[in-house]
Structure I
Amino acid sequence: MSARRIDSIDLLRGIVILLMALDHTRDFFGDLSVDPMDAGKTWPALYATRWISHFCAPVFVFLAGTGAWMQREKPELSQFLIRRGLWLVVLELTWVRCFGWFFNFHYKFSVGQVIWAIGLSMCVLGVAIRIGLTPRVAAWIGTAIIFLHNLTDSWKAEQFGPLWWLWRILHDRKPMEFYPEHFFFPQYPLLPWLGVLIAGFGFGAVYQQPEARRRQLTLWLGLAATALFAALRWTNWYGDPRPWADSLYSFLNCTKYPPSLLFLLMTLGPSVILLARLPDRVAGPVVLFGRTPLFFYLIHLPMIHGAAALYALAGWGNADWLTDAPGWGRMPRPADFGFGLPGVYAIWATVMLVCYPLCRWFAEFKRKDGAPWWARYL
């Protein structure tokens, strides 16, 4: 039985894919001398370009859980989630790392980012489904993790003795030396992202409701999350280790690594509101991107990175600063490298135009009768 597709879900996923690609284009081609989130140095356009990308990871992870719910009637769902989760971890540590971000194969520095977090969370969800997890229970467990994980902010890995490495992966986001001079950095700690994915699995149950009722429930959930974010952030009472100070910049600058409760409420609340308003039957390029998210992810990073390397070779004679891990021994980036925001947006639009026919080809290939088994995992 094929998974049920809801165009509004694919459309929302496609929207955040576009935002993600914009942020990655800024990473490789933008002026990195100014922190976009630094209230004292940023400006509205730069701040908004970075801030809007914060919606990407929470929506990706949440909808990955909802997508698992859409396939709930498959008898092999548990095994599929475990296998696909492990495959995502492998892809993160090989293709994404070597061809996407770093352009090297020496593994002196590796990073666990969003694909890694989704993969491990899928494995946990697959095991939980096998032992009887229901969407209702998943909704409560996921929500509890999202709301309570900030209570552990002061816990340090060293407190866990021989299991210190496990807490680094779960919440205490610091590099780990797994081999002499070889480091792994869990940039996306598992615990909060696991909560988001499991909550997304529980959220899928609203799609059992009639459309009008489902849209009403979705809207109220989004409004409640957004209102709770505003209330908690205004009071600085709970939910983020970094209090806001005296500006809108500061108010919206919630902690992403690991994602705080307020970061998740700020991003998932409006996203769920939008989901309640998006049409269920729609087509177009953005929906197509939302139907091929992993394939898009795997091709767009090497494309942007490769274009930046070619630009560096043409203008500066080398691209050494683009072929190693940030801050771990690579050459300094030339001060005059890159473009302002108009140039970044132009490059981003060009990348989207190139990616569209590739994603369309893959979507058609995947739908064909007799498509190879591995296509399911992309």
Structure II
Amino acid sequence: MSEIRRSIQVNWQLRVFFTEDIFAPANPVLKNALADGLPKKVLVVLEDALAQSQPTLERQIENYFSAHGKQLQLARSPLFVAGGEQSKNSITIVTDILSQIDRYHIDRQSYLLAVGGGALLDVAGFAAATAHRGVRHVRIPTTTLSQADSGVGVKNSINAFGKKNFVGTFAPPHAVINDFNLLATLKPREKRAGYVEAVKVACIRDEKFFDEIEREVEKLISFEPATVKQLIRRCAELHLEHIATGGDPFEIGSARPLDFGHWAAHKLEQLSNFHLPHGEAVAIGVALDVIYSRDAGLLDAPSAERILKLLEQLGFKLFAHELLAVDGRGHFQILNGLEEFREHLGGELTVTLLKEIGRGIEVQEMNANKIVEAIGELRQRAEKK
């Protein structure tokens, strides 16, 4: 037997810009992120709900490209597509975007620019990653959750076979541009959705950040701009730091350290037919794993209560009836989320729990009875509200 072996290293520079009024002609951030001296063709994908809530946005985009016509060429008027988790349940939107990439000759020196929430960014990013084996894509997240978390990552996906993110790619965006002003028309429920990802990453990575969220909780509840901006920036920074320095940006191993609370959250979304929003599902998943961490002797009771109380203060419900769903044998269906979580990466089950606030710990098994007991505690807690 003979063998040829070589190490291949690929370097990526993942850039996240923070600005306001991204489509104001005098704002150079987008132009500088895309242009490199040669004119660039750009296909813009715009979430239709965002366009409806901000009626002038389409015209702003067109005016921006007209103002910078020497560097940027708009392939066509912005393509409106549906957003929200339901948009990920079919390949239809992906094929619609792919057909436009083909029709307008978007090549590997062109750009797909996606403007919308996390689900739209997932769908558009998947289309970009598969056209021509990968065209450049730029994300402009328009929700607190996507600006703080999913939009600054390297994953793209759609749901399939009843499973969240079953089909997808790892393809870092050419750039991510967070424009705080694009959050202006979000409803309160949507605005606070990103807070849970900040609590999550603070719990497993940064005790000082957790303390800061606690101190500023009243300002966050009232959506005080400077406080929300700071939360988004720090949350994005912690996620980016992990991707760059965690040693496994494309999840080759069996652990997903930033997915604390997500094994249950993803299953809850599925059990609700994706009617339960991701942020709210994550809040429940985090609460479940906080109680489990306490009952397993990993996390002290006062710390567990601090986390649960903070989630409730921020406006999250910590119980959903999908937690009680059982199959024909009386088996809690939420428990299937553990195996699906393991299967997603392969290898042995690896779940992040809490040792203390600011310090996660990986475990290879969870006790089903303790999970059921934690569900019961969350139910009782909800009934007292």
message = On FRET efficiency 1/(1 + (r/R0)^6) of positions 245 and 293 (r between Cβ atoms, R0 = 30 Å, to 0.05), which of the structures labelled I, II is highest?
response = II
Computed -0.39, -1.48 for log10 I(q)/I(0) by the Debye sum over Cα atoms at q = 0.14, 0.28 Å⁻¹, for residues 69-140 alone - originating structure among I, II = II
inquiry  = By the measure distance in nm of label points 7 Å out along Cα→Cβ at positions 37 and 285, tell me the structure among I, II with the highest figure.
reply    = II
Identity of the structure behind 2.1 (criterion: distance in nm of label points 7 Å out along Cα→Cβ at positions 45 and 149, calculated), options I, II = II
query = If we compute relative contact order in percent (Cα under 8 Å, 6 or more apart) for structures I, II, which one ends up with the highest value?
reply = I
helix-only ellipticity at 222 nm (-39500 (n - 2.57) for each DSSP H run of 4 or more, over all residues; to 500) from the coordinates reads -13500; which among I, II = II
key: Ranking I, II by FRET efficiency 1/(1 + (r/R0)^6) of positions 13 and 277 (r between Cβ atoms, R0 = 25 Å, to 0.05), the structure that comes out highest   = I
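Laboratory data are not the source of any read-out in this text; all were calculated from the coordinates shown. Since the structure is predicted, the reported quantities are computational estimates derived from the model, not experimental observations. Cβ atoms are built from the backbone, for glycine too; each structure is taken alone.
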